[in-house]
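Given below, in the form of structure tokens, are the structures.
Read-outs throughout are calculated quantities, based only on the coordinates presented, and are distinct from any laboratory measurement. Quantities reported herein were computed from a predicted structural model and do not represent experimental measurements.
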Structure 1
Amino acid sequence: MNDELIQHSGSMLIIRLREVANRLPQEFRDEHPEVPWRSIIGMGNILAHEYAIRADPDTVWNTLAIEFPKLEVFRND
């Protein structure tokens, strides 16, 4: 149950990131080409619409734990 809750929570975070990315002005996205906007949106779409079929828990975890922190545009340091 706990693993399932963590996996679901991670997926929901990525889905929420997709929504944020979709709402950002194109000008902002163009100013930050280092951010994989299409990948963020695409993964969010997969998780939102085809979770049971295509979602890999390890991919979700690696995205949140390893890849997302690398994105400087989201840092407040």
Structure 2
Amino acid sequence: MKKIQIIRYKLPAYWASYIFNGDASGLEDGEQEEIDSFIERESSPFPIHFVGCGEPYFSRINEANNLGGDVCDFTARVLS
């Protein structure tokens, strides 16, 4: 029987367009690869599926690259 786990990540707010819509047009060089790498790393051993994000707010760090800026709390499901 498979289990669904909910995980929350504090990630850069501008990632939302790419994560949810596949729109990389607002990303700078290397940022798409950074997002893809983060998702791939977090998807091991079970794939994650982002299902939502909250309102943007400022934080001194985030869970992807430890840089400050506007972040959102992204919600993801993991089917294990």
Structure 3
Amino acid sequence: MPQDVDRGFDENYLRNILGYLRDCQQQNIDVSIFQMALLGWSSDTLFICPPFWVPLWFLKLTQYVTGHVIGHRLLG
């Protein structure tokens, strides 16, 4: 594997999302779509992906609103 490869996706997204899912399972609570969108937004990963074609700008805007605005600012 090349030395100059950015491993931000692997380290940030996978560690955070798997840890969050494990915590939800251990505490027997439902997964929050807002938390999942925020984790995806913070690691530049599109979490919201419908089964039909949608423009990328709309998916990014939707994830920003659900994750950053609602999940981070309103819900904390």
Compute mean projected area of the Cα convex hull in nm² for each of 1, 2, 3 and report the one that scores greatest.
3
Structure with the greatest value (metric relative contact order in percent (Cα under 8 Å, 6 or more apart), set 1, 2, 3):
2
Label whose coordinates, when helix-only ellipticity at 222 nm (-39500 (n - 2.57) for each DSSP H run of 4 or more, over all residues; to 500) is calculated, return -12000 (choices 1, 2, 3)
3
